[in-house]
Structure 1
Amino acid sequence: MKKQIDMMNGNLVTGMLRFAFPLVVSGILQVFYGIADTFVLCRFDDPLSTGAVGSAGGIIGCVVNVFIGMALGVNILAARFYGAGDMDAVKRYGENSIVLGGVFGLVVCFLGQILARPLMEIIGVAPEIRAKTIIYIRIYMYGVPFSSLYNFLAAFLRGIGDTKSPTRSLIISGAVNVVLNVVFVKFFKLSVAGVALATAISMFVSFAVTLWAYLKSPVGSRLTGIRFNKTVCRSIIAMGLPAGLQNLLASVSNTFTTAAMNSFGAAAISGEMIEMQLECILITGITGINTAIVTFVGQNLGAKNFGRLDKIFNTGFVMEVAYCLIATAVCYPLRYWFVNLFAEGNAEVAMYALIKMDFIIIPFVTFAFENAPASMLRGVGGTFQAMLIAAFGCVFRVVWILFLLPQYRTVGCLFISYPIVWTLCGVIYYITYIIKKKQMLKNAVELSVA
């Protein structure tokens, strides 16, 4: 049990840092692997191929991010039963995470193949990159079932306090992805098809390594012993579906952003793709801390350590704000050097990348204002309320694009909406979390009295 972190006792700062650090490191490594993908395309293929991959990313997000959100249900419930000491229930959640991961992955793969072309038409992908975009999506989707299985198994392992095993699998699969990208693009001249194929293979590797960790876990099961449990699957879906739909809404709103960027031309979407590499470095740290908050809340709820909830929120919020400020201070001064890595000699692409950086990276601390209370709300089981708040933010952004952007047609007008939405939704998340927590504590008191 050495891999597990004791979330119900001891110093929260130390515990949450130990939990989040592997997630942040693996996330940053994944971003650098993604940067390597973009770098390979820019150096050994047509630079506009990055625009094709960027456009495909918005489409893929619509059909893939649902099961990533669904996996949150496994994390929350596994953490809660682990905190309560019910290892039989924890084991059942692990088994059924594999069942649901496989089913959802196959469904998404099928839907992705069908919806790829219609979605590409909807978001208005630039004509010069449409053929490459559709090729990337078609090949990428074959790796989605393995990605789904990885996400569900990783969520389960994190729920019981093991972040090292999923991190190890991402490091290994990411390295495989980079090597295959160079081989397929530089030597085999496969262009975006090579990048997509390398990604699909790396998805299988990440699943295989994580599955091995699960089988070796004290609460793991033999593959031949896995049994479908309708009640367990229903509870995972009930907890995770709102998060999945929330991710879907976010992806849909992002397709509006992609469509708006496509209206500025292929150089604009290529510039955004470059900026996203740096932005993802910032986001990945917040994602790791979010997972720590959700898991710590889940285990302490299971153990009925209600007094630690406010401490978890305060610790998580301070960690996220500190991370945002430090990461922004490090990344922003390097923006010119970073952009020139990919767009050297292409002033138009570089211009669009730098404009977006000004409007996203400088006010990035507002991302922490949204995510810390949102994670607390999900941790106490308020995934449905979190979905509604996120839906409000998505609608706000879409309305901004449809009605305000045409009046002030600039890239800056498009992206200033992000920090505005982050701040506004953060206030609503916090108020909703306070209400949800009071209701939960009141019910707990009433049950104890009864």
Structure 2
Amino acid sequence: MNLTNKNLCEREKKVLSSIQKLPYCPIAIKSGQGSLLYDYDGNEYIDFLSSASSANIGHGNEEIIKAVKNQMEKIIQYTIAYFTTESPILLAEKIIDLSPGDNDKKVLYSTTGSESIDAAIKLSKAYTGRNKIISFKGAYHGSTYGSLSISAISLNMRKKIGSILPDVYHFNYPICFKCPYGKSESECELQCLEEIKNAFKVYLPSDEVAAIFFEPIAGDSGIIVPPKKYVENLYKLCKENNILFVVDEIQQSLGRCGYWFSIDYFNVEPDLIVMGKSLGGGFPLGLVIGKSDIMECLKAPAHAFTLSGNTTVCVAALKMIEILERDNIIEQAKEKGAYLISKLNLLKDKYPNIIKDIRGLGLSIGVDLPDRSSTKKICYQCIKNGLLLISLGENTLRIQPPLVITQDQIDKALKILENSIKDFINEKISDDAYTFINGW
């Protein structure tokens, strides 16, 4: 049978539950190299999604392939729940060394970022002896029961499933360009942080709060970069009240923002850091890293999975980190991000009625368009013309290319984006966009 995008997508509908899909276009990815993808119809795409920021190193990296093959010829995996293999130890040592603060830390492995959020919830409650958790509106922390309970981005994630974890409180994330208090960032007095302080005075005793879970860069709610003074003062509030400061780095770490961890931009040392997505170099892997006394506050098997810390996956992760360091890819990501934002701002100047806001850090960038309709059509046209990207919320284009993207590829991608904007203005984009483009 000749495999095509159409027949693969039709077969998928017959056998895969739709509740795991947020479909955009009927495209089946066949292969990839660097920042380029190829489908079963022979089309080439510039990747502006990085497989939902899980492919920071890009696609088809020969060094990772070789490292994985070599390890698999020895042993693919042996569970660290009962015995020991080398690569999970080497990876933990490396992550501890890269993380902010001193090295008196330990690592707890899972197989995904969502599971690792659950681990952080367990550790936070056990260590503090408190039950309440604070998170933020618009947060996406994952789809397991714990991570879902502290997320607040889509009602569809919670409909019909009954009770979720109790004692979770959501507050406004500091979105300065949409400030609910009508303040500009220059005149901000951190009213959104006062919401939490007032809650501590009125209905939420601070000595019952175990942890605040925070995305240093809010990903799926629109790539939001909060003011440094907000993060510094939120951290201070945690320290004053003996509340653990837990950062979700699942989407934004490992060079995505031009730093090993996005929290590095804010010069704050969290109590716990949660990682996933790109961590495995293309394979499933999640972890929590934190101060040793917190990481040892529970007894085994409080968070044990047969395949967590998978031997081969940890080899892939180590090779990816080696490449990021050796080739100075993270510093380059910062430079490429600045270049990309500068070019997007030129487009904003040309099309002020279409591009409303641009924000980001490194190669994690959000571009706001006027509304859901324009976003769907422009996104659809970009994909149709060879630029693979998706949208967030009502009107944000999610721009997160692999860190290895070249300047020529960035220029070509932006030309596709500009042509798609022109096609939208000239009403040349098919209404098929409304059928295919879904998103959150």
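Looking at distance in nm of label points 7 Å out along Cα→Cβ at positions 229 and 245 over structures 1, 2, structure 1 comes out largest.
Hey, mean count of other Cβ atoms within 10 Å over residues 213-220 derived from one of 1, 2 reads 25.2; which structure? The correct label is 2. In this comparison of 1, 2, the computed figure -28000 for helix-only ellipticity at 222 nm (-39500 (n - 2.57) for each DSSP H run of 4 or more, over all residues; to 500) is attributed to 1.
If distance in nm of label points 7 Å out along Cα→Cβ at positions 101 and 285 comes out at 2.9 when worked out from the coordinates, which of 1, 2 was used? Of the structures listed, the value fits 1. A value of 35, 25, 20 was derived for semi-axes √(5λ) of the Cα gyration tensor in Å; which structure in 1, 2 was it taken from? Checking each candidate, the match is 1. So mean count of other Cβ atoms within 10 Å over residues 221-228, computed for just one structure, reads 10.8; which one of 1, 2 is that? It traces back to 1.
Comparing mean count of other Cβ atoms within 10 Å over residues 141-148 across 1, 2, which structure shows the greatest value? Write out the running numbers ahead of the final one.
Values: 1: 24.2; 2: 21.5.
The structure with the largest value is 1.
FYI, it's all coordinate maths here, none of it is from the lab. As the structure is a computational prediction, the values presented were derived from the model and not from experiment. Cβ atoms are built from the backbone, for glycine too; each structure is taken alone.
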